[in-house]
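Once you scroll down, you'll see the structures, which are given as structure tokens.
Since every read-out is calculated from the coordinates, none of them should be taken as a lab result. No experiment lies behind these values; they were computed from the predicted model shown. Cβ atoms are built from the backbone, for glycine too; each structure is taken alone.
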Structure I
Amino acid sequence: MNAAQSSETSNIALIDDPQAKREAGRAQANRDELTERIAQTIHQDGTIEPLQGLHFNRSSSPSECVHSVSSPAFCVIAQGSKEVLLGSDRYQYDPMHYLLATAELPVASQILEASQRQPYLSLRLDLDPILVGSVMVEAGYSSSCSRAEVKAIDVSPLDANLLDAVVRLVRLLDAPAEAPVLAPLIKQEIIYRLLMGEQGNRLRHIAVLGGSTHQIARAVDRLRQDFNQPLRIETIARELGMSVSGFHHHFKSVTAMSPLQFQKQLRLQEARRLMLGENLDASSAAYRVGYDDASHFNREYKRLFGAPPMRDVERLREAANG
């Protein structure tokens with residue numbers, strides 16, 4: 001979605017709509033408050049978890065592309081902007097939009113706008129499938145989910161009511177006696193508003209059994225657990241009750257990559273972690289994540305991270321110490 005076009009359209013609509021003006025004013029006040037509260041809570045670049053399942057992130061400069069594994073989460077930016085890559089798909093968002101992720105997938109992300117004067121400030125709320133399921137039942141959506149597959153990540157406009165709930169959750173940082181009682185209620189409200197929004201069908205797939213998206217979620221879990229083992233597409237497809245071609249089609253529809261690409265990214269990310277965190281050399285890390293050929297590993301590593309393994313690790317260590 002083009003945020004500039006969306007903003008321009010909204011501004012035109014505001015000219016003759018007093019209620020829309022009030023809503024826009026309320027939303028802007030909430031965005032300003034959210035920015036201020038996150039900035040007051042996290043003073044240095046990095047990530048903290050001030051409430052269980054609620055994470056704040058701050059960065060004083062744009063970032064390089066960071067590879068990680070997403071988790072089911074609702075993500076809001078208070079200041080700055082960010083881009084997330086899933087396979088060949090790109091998702092850019094800012095304070096006017098939120099990102100919803102509904103599966104554990106290898107992604108790459110990059111902070112686009114940030115400075116010392118106006119740092120990038122964001123929050124991530126982890127989404128518990130059990131809580132999503134209970135809110136669905138209370139809302140009467142236990143059996144209304146489409147059986148079609150949906151992408152596991154997308155970006156949508158952040159409406160005033162959803163933003164208001166986010167701000168009320170963050171305000172609880174100043175009310176530690178109230179937080180244990182009110183935080184679960186506000187989290188339920190946020191999930192409810194997400195279910196009612198344009199990404200509701202995506203969110204329902206976290207908890208709903210049945211449909212190809214749930215089957216692909218099982219395959220994703222299997223691949224994550226056995227990423228260092230040979231990939232046996234026929235076996236996985238048979239266990240899911242799918243043909244090989246059907247499995248490929250549905251897997252790519254949800255994850256934006258083939259099963260082989262998915263496994264490759266998981267292996268390379270784990271190898272990078274082993275070299276950084278456990279001081280393994282490239283050959284040992286390659287073997288640990290399932291590569292038999294070190295030169296093949298080196299080529300694929302450079303293709304994903306932009307440099308050969310040890311040079312990439314040295315660069316990361318220098319950046320961390322600098």
Structure II
Amino acid sequence: MSALAAIVISRDGASGARALLRCLQGQTLSDLEVVLVTPGRCVTQADGPLLEGFGRVVRVEHEVTTTSLARAAGIAAATAPLVVLTEDHSLPEPGWAEALVRAHGDGVAAVGPEVANGNPGSLLGWANFLIEYGEWCAPAAGGARLHLPGHNSAYRRDLLLALGDALPAWLDAESLLHRHLRSLGHEVRLCPDARTAHYNFSRFCPSLVLRFQAGRLFAGARRRPWSWPRRLAYAGGAPAIPWVRLGRVVRELLRPGRPTHLLPRLAPLLALLLSVDAAGECVGYLAGGGDAARYISDIDFHRERFMSDSEGASLR
């Protein structure tokens with residue numbers, strides 16, 4: 001049995017995740033299991049070359065309405081004791097899978113990778129990257145963390161299955177899942193030896209929409225168990241959110257080895273994008289996530305649509 005299963009989701013078969021699958025074929029973990037979740041109409045013989053060389057391949061025919069539902073279906077179909085979530089716009093280095101397996105151990109529920117910026121030539125790409133992954137930006141320190149990179153971390157499969165029908169909701173906002181796992185006495189850990197390059201939005205208007213919907217999705221998931229007074233209190237505090245988060249992003253950017261020289265040009269962009277994100281959170285606390293999960297799922301594939309032609313070449 002494979003030690004690790006990579007959950008790959010695509011709306012148009014293996015070809016829709018071509019760049020990711022090629023990176024998985026290059027992994028040093030020779031018996032890696034791949035679980036491909038895609039609509040049945042997209043499963044074709046032409047997928048064969050992209051699915052060769054793995055220890056096991058599981059095909060799950062599933063309409064990808066939301067990424068959380070699709071990932072939950074892939075986790076249920078996997079056979080390996082560890083499962084790692086993947087994205088078609090996050091390309092892991094060859095030793096990534098082996099390092100994730102090695103970092104798991106007693107008491108560890110989840111292991112996350114160090115994340116590099118896949119399109120560092122774009123200032124807007126840097127802003128989106130730092131907002132989403134600045135805490136784990138290369139070079140990053142390993143060890144126990146409060147939470148890990150969403151959609152890119154490896155979990156003990158049995159702990160995820162124990163969540164039952166609630167698993168897709170937990171996958172909507174994985175930082176909340178990591179908090180839940182820690183409350184059960186488990187550790188979540190970052191492993192710098194496992195490294196992936198994440199490609200980010202670098203077009204302006206799509207970035208604004210992304211930030212609003214991401215903020216709404218997070219707040220909608222976070223508010224579920226809360227009373228109305230608490231929801232109202234957090235919505236009222238939304239104007240402070242951009243400044244709190246901006247401080248965190250700046251602290252991460254100022255760590256040794258990171259591109260601190262970009263800060264003067266990045267600060268206005270970060271403030272704008274975080275303000276839009278906070279507006280989404282305010283709406284989420286008051287009205288719930290709405291269609292944010294579906295929107296995020298719609299734009300989560302073929303990231304090159306939201307990047308310049310030269311930046312997106314690596315994803316084709």
Working back from -16500 (helix-only ellipticity at 222 nm (-39500 (n - 2.57) for each DSSP H run of 4 or more, over all residues; to 500), computed), options I, II, answer is structure I
Matching 21.6 (mean count of other Cβ atoms within 10 Å over residues 118-125, computed) against labels I, II points to structure I
Rg and Dmax of the Cα atoms in Å, calculated, reads 21.1, 67; among I, II the input was structure I
When I, II are compared on relative contact order in percent (Cα under 8 Å, 6 or more apart), the highest value belongs to II
